[in-house]
Structure 1
Amino acid sequence: MPNDTDVSPSALAPLRQPMFRMLWIAWLAANITMWMNDVAAAWLMTSLTTSAFMVAMVQAASTLPVFVLGLPSGALADIIDRRKYFAATQLWIAVAAILLCGLALADALTAELLLALTFANGIGLAMRWPVFAAIIPDLVARRDLPAALALNGVAMNMSRIIGPVVAGALLAGAGSAYVFLLNALLSIFAFVMILRWKSEPKVSALPGERFLAAMRVGLQHVMQSPPMRAVLARIFLFFLQSTSLTALLPLVVRDLHAGGATAYTSLLAAMGGGAILAALNLERLRHRLEREDFVHWGTLVHAASAAVVVLVPTLWVAIPAMFAAGMAWIATANALTVAAQMGLPNWVRARGMSIYQMALMGGSAAGAAVWGYVANLTSVTTSILVASVVGPVVLLLTRRHAPIGAHDVDHSPAAVVAMLPPPAIDIEPDEGPVMVTIEYLIDPARAAGFNAVMQDTRRARLRQGALSWGLFRDTARPERYIEYFLDENWIEHQRRLERFTAADLGLRERRLAFHIGPDAPLMRRYVAESVDGRPGGDADTR
């Protein structure tokens, strides 16, 4: 990883890192296939059915797998080789594209079968996104991370232009089958580029995490992180509102004067162009706006742009409105993605970003289904207008309760000094649970301040994977407090040391500042003992 002190002179600085540049090209190719598939599938669906709900469900089918499979995918990306896993996702997408191509050439696609294969393609998206999000901070310096994430947005929106334009040309000149064929070829190209990346294996003296335990810890980490909870709420609400425009765009185009495949791809290209222009200028805007400002204004501008598209059904008005919507979309999404990346340590990054993507895609899938249903009951125009009102109203109602990006936490790894003696007994790796107790002596006059610090400590212990945590006060000695936390087994207890960060070190200093004993707080460690064949952690109620 490059040195954090390197100067970042421009928004394009991360591309000077060869590994980032190579994987960025692979990411661009992968996203081109995604947009080509979505455009071809959405347009093909309009010829297979007249139901607005089924058309909107094309987007839901492509995003729902990320919501369903995001956490398992993130757990895999954190515990196995990320390079091999990333490459495998591209092969999956190539197979899905080949199946779509074959069925389209045989004229055997139905609306239901198209949705099923779109869902299969979405599984590939669910598999690849967390691993790519997790490797970016390892490729660039911390100060370059916002620019690197903006460049990922550029790749996404270049693909939003290139993909629909190429798909539109193929749809008009050759047919949907050849769109799917090109998808397969591009997926194989991305697969080859990924294999050229020589990743550095994670070094640990401990065995890898178990799959189910990794999912539990990942979910627990995010749920115990107030900054991450705020980001999840923001991204879900934004995509719930903003998806109405993209999900129903094929039907909006159908009602435009001279609407058709060319008009559809032109509007998508305009949205992508606006996003690219905004992404290249985000570094300049960050000196003037906070992340919360990006989310606030991005939501309002996107809602207003969507309303203009349906209220003035003219292509030459819709194109600049879509351009503005693209600018708002990338500004909002980038601000939230940076906040999520800054809120996660590396050991749980793929899992955390998969949960972030679940919230994003959950909002997108829910929005596509809800606004498609509203369009069926009323009209496409009414549905998009209602979404344009609901999004900003919900944002304004919740903004004060969930601000983002106020302070970035330092999650860089920190050396931890062992405060416990080595065990005097032999302990098996899976033996447990393991309980740690820490005894503090606290001035009763400062008890309120100590309790506030211990609330932060509780969240930190649980974020690191503890099964439970508690704080007790001695009834005979009011100044004596006992903290305890429980780890699943001996290995998970040892893994806690690998997860120690600079933020945890700072929290430890805050706790110790309240301790008034002559010596350091007394720490003890216990391992569960089996009684009559029963695990020691189980309660015997006989």
Structure 2
Amino acid sequence: MQVMARAALSRFCRGEGGNVAILFAFLSLPLLGFTGAAIDYGLATRLEVKLQAATDATALALCQTPLTTTTPALQVQAGTMMAGYMGATVIVDSLAVTSNPRQITLTTHAPSPVFFSKITGTATIRPRAVARCATPLPKTFEIALVLDNTGSMSASGGGQTKMQALKTAAANFVDYVYGNESFSSGTRISVVPFASSVAMPASYRAASWIDLAGNSPYHWTNVLSPGASGFTNRLQIFAKLQSAYAGWGWAGCLETLPYPLNVQDMTPTSSDSYFVPMFAPDEPGDGSSTYACADGNCSFNSYISDKTGAPSCDSTNNMSFAQLEGRACKYVAPSGAAPTSANAWTGVPNGPNFGCTTQPLQTLTSDTSALKSLIGTMAPLGSTNIYEGFMWGWRTLSPVSVFASGANPPAAYTSSAVNKIIILMTDGANSWPMNGNSPYNQSMYFPAGYIKNADGSGPNARLPPGNRNIASGASARNALDALTAQACGNAKAAGVSVYTIGFSVSSDPIDQQGLNLLSGCATASNQFFIANDASGLISAFNQIASSIGTLRLTQ
């Protein structure tokens, strides 16, 4: 019995092993199919990712072609680009192209290799990709180029002067705007060169918003008792001075308005809001020296004699520094005229236009010749007043400020068809030059006057409440920085998009306070640029120009 049992068990085991082998063979077929499918579809997925990226890139390139490009030409370009990305096996469907705005839909296929078709039953896998891009309708822009023309721009910026680099960058920008289909033919640009002040074109000499009646509280701060000498406004003094030297006509610069009008976008409607022609008074001295001292104070800008042959103006006995500086009679028949091309101490020409050193601004225009002509004649001279440059740049875009009248004024802020942009470029920091050798004036003449004017007044009414009673160059800078920051904030709140560029070369870097000011002024972090050399400055302008009309894929 035991022998029979063992034999039966042996036969059972042999039979069971055969069944397991058969069962394993049966089950291995679907396992192999699943594995093969995973491999085939994994390869197809990777191919699909690559195909989609290539299709996206090709679609964007198609939408950057001129609007006049025909659909057959677009089809050829699509096939060429896709073959370059994927190889000759890619299939490009017929493009779907619509107009106004132009939308291009690109559909592509690429066969993926199948290694396990006999097991999975799948003969082909053909990944598909679709991308749709849109060529935006040309946009209309009003763009203010606010450009630093201060003396430091004569320094090297890497292979050329900083001013040479700026001229190239600004001219390239103008060419790009008027040669790119993202910008409509209605796009206009203004150019605002600035140093310590900004000059107006001669055509605005008699503008209604200039204080021609002498009513502003700032009009006679450094000309005392003007009526006794027959003067009713500063331009009459310029006319007298021009008779003594032809180069002393008013150069077009204007003084800073009172705060807070000077950081706002507004229409001049009263004596406080009218602009006063900037007039640097003849400082005490006989005009023969660029550095004259009287009453314990020293002058940097004495350009005529303090007395004339007239009976009421023939003596300076017992007169103080302030009385000599504010003397009106010396302008009636100026004597001892001593013009200089460059002050030995400041580098700025002496005379009534001291501090007014730039070419006049160009209001909004699409005349590329006029824009590039102004850019080409810019020259580096004077100190840095970023605030004044920014405000005049904003005013060229404003539909309510001084350039709002005329045949073709700036567009309304509410216009959905016009985008307003300021591009502010500087290589330095706000600087109101002090004069430590003049305890009376305490500073050089500036658009806000002196720290102490001949009539005893100061600039407090033109400065933010927290930045008054200036006592040093540092506190003067802080006041100008505060004005700049408020002006930037108000412009952005009005709907102006602000780009800023700091031209900070290693030999003449912008300090952190200056960089912080520019960064805060920009509308967004990616609209603030730092250029460390000439090529960097040109690149920054190029990036701004190209970013304005950026193309995007649509969903």
Structure 3
Amino acid sequence: MNGLMMQRQLLISDLLTHAERHHGAQEIVSRRTEGDIHRYTFRDLAARSRRLAAALAELGVEPGTRVATLAWNGYRHLELYYAVSGSGAVLHTLNPRLHADQLEWIVADADDRVLFFDLTFLPLIEELAPRLRGVRHLVLMADREHLPDRPGRLLAYEDLVAAHDDGHRWPEFDESTASSLCYTSGTTGNPKGVLYSHRSTVLHTYAVALPDSVGLSARDTVLPIVPMFHVNAWGLPYAACMVGAKVVFPGPDLDGRSLHELQEAEGVTVSASVPTVWQGQLEHMREHGLTFTTLERAVIGGAACPPAMLRELEETHGVTVVHGWGMTETSPFGTASTLKGKHLDATPDERHTVQGKQGRCVFGMDLEIVDDSGRALPWDGRTAGHLMARGPWVVSRYFGRTDEDPLRDGWFPTGDIATIDADGYMQITDRSKDVIKSGGEWISSIDLENIAMGHPDVSMAACIGARHPKWDERPLLIVVPRPGATMSPADLLALFDGKVAKWWTPDDVVFVDAIPMGATGKMLKAPLRERFGDHLTEARTTPAPPRPGP
């Protein structure tokens, strides 16, 4: 017997329709590439998105057509989020931090037919245009006045919008229809496309808005600093429409001063970004004696949040940290480190220990850890294994590679090494390719990096496994000092006393001017291993610490 309930497809366009009907006057604020501040409402967003959808149809965009964007976080990019997917086409966000050759390859692999881009990227497009043979239309996301003197095949975004009225009606189609396409960072080999559906996106949006994740509501003002070209800004552009939250977009200005000024001016209550961007804000605030006056929650993901950063945000600025984990293949929301009732009477140190983990699942996402043979491991908070994920917003196949099955017994192998405790809190101890194996035992590079980041003179720290003649690998700490710092290797190594097992202590410290960063703000350890992999065999400065056991 079936239930007697309405059958409604879960479609991205319905998020926008809901925002227009029930939160139409809510404000969207954007710093534009033109240099000014733009303001309008959800009602304006909906009307312009419908006009843009009509323009897309006139350009020959059909259901399933891939439409690429090369743009910062702003209202025009948000209009594309809804106009493209709402029409049944596929929104493909490109990462402008990639090399031109990588972008050329990804555009060809996706078979993009239209490419929208911000004014900032006009030089990049001029370089790429002759190589993008499948792209039929290039659209500058500005008005006609900003087109170059010889526009060639360039179109002006505002001309497209102005040429149509807002009478377009969003089509109805199956919720399993593809909605958007994001490519993995491709640190090894070519990137892989992850093709989201309307159903997966709407379910993911519910998960993002839930109280035990980001916890968005109509009372919030949200600033998605995490780029809209990086896993759909962690789903925040969709969640804001679902709940009717005010949205503030930073545009291209992501330095600490610009972000802090924007947050304060617009009364931001929730902001989301990677640790390196939060670090820039905190450094600016320390330098100028500033604090947050409206910010309530800092969502931190993309890399582990250093404990020192968590403490500074919570104890100095009164901001609750929501530490999370996810990946392109999980849309990306996987877990969030929100507290349970049992933690309300805990000490600050006990709470920070929980919040320092990557967190627990909401309904829809499931995790397990397994050993090398695929056997499930206990949730005791100590036993580390390969992290596996499954759920309705987790990838089942990669785009264009339908003959390849990335799953193992119905689970997606994330490539992370993690523990899970009895309360379900997961903690990443390493990427499988970054874990340090010393004498057959695993050492968590992330734990060592977090300890090093607790030193006041450390700006950034990375830990790699350097080759060792006896133990195969030993941890080597690589540090970017803060300007004017005078610390020594011994000062840093002393930090580890009593915090980790003696044999976990790094063998040496190397000071560098910078640590290479990937296109999504994550540290790249492969170049560090290439550069410093033989450091300990070439010149040992400290003896290897004693090993456990006989």
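Rule-based calculations on the coordinates, nothing more; no lab input. Just so it is clear, the structure is predicted and the values come from calculations on it, not from any experiment. Cβ atoms are built from the backbone, for glycine too; each structure is taken alone.
Source structure of the calculated read-out (helix-only ellipticity at 222 nm (-39500 (n - 2.57) for each DSSP H run of 4 or more, over all residues; to 500), -23000) within 1, 2, 3: 1. Here distance in nm of label points 7 Å out along Cα→Cβ at positions 128 and 224 is compared for structures 1, 2, 3. The highest value is that of 2. Name the one structure among 1, 2, 3 that FRET efficiency 1/(1 + (r/R0)^6) of positions 272 and 488 (r between Cβ atoms, R0 = 30 Å, to 0.05) of 0.85 was derived from. So the calculation was done on 2.
Distance in nm of label points 7 Å out along Cα→Cβ at positions 104 and 528 was computed and gave 3.8; which structure, 1, 2, 3, did it come from? Source structure for this number: 2. A value of 40.7 was derived for mean projected area of the Cα convex hull in nm²; which structure in 1, 2, 3 was it taken from? Source structure for this number: 2.
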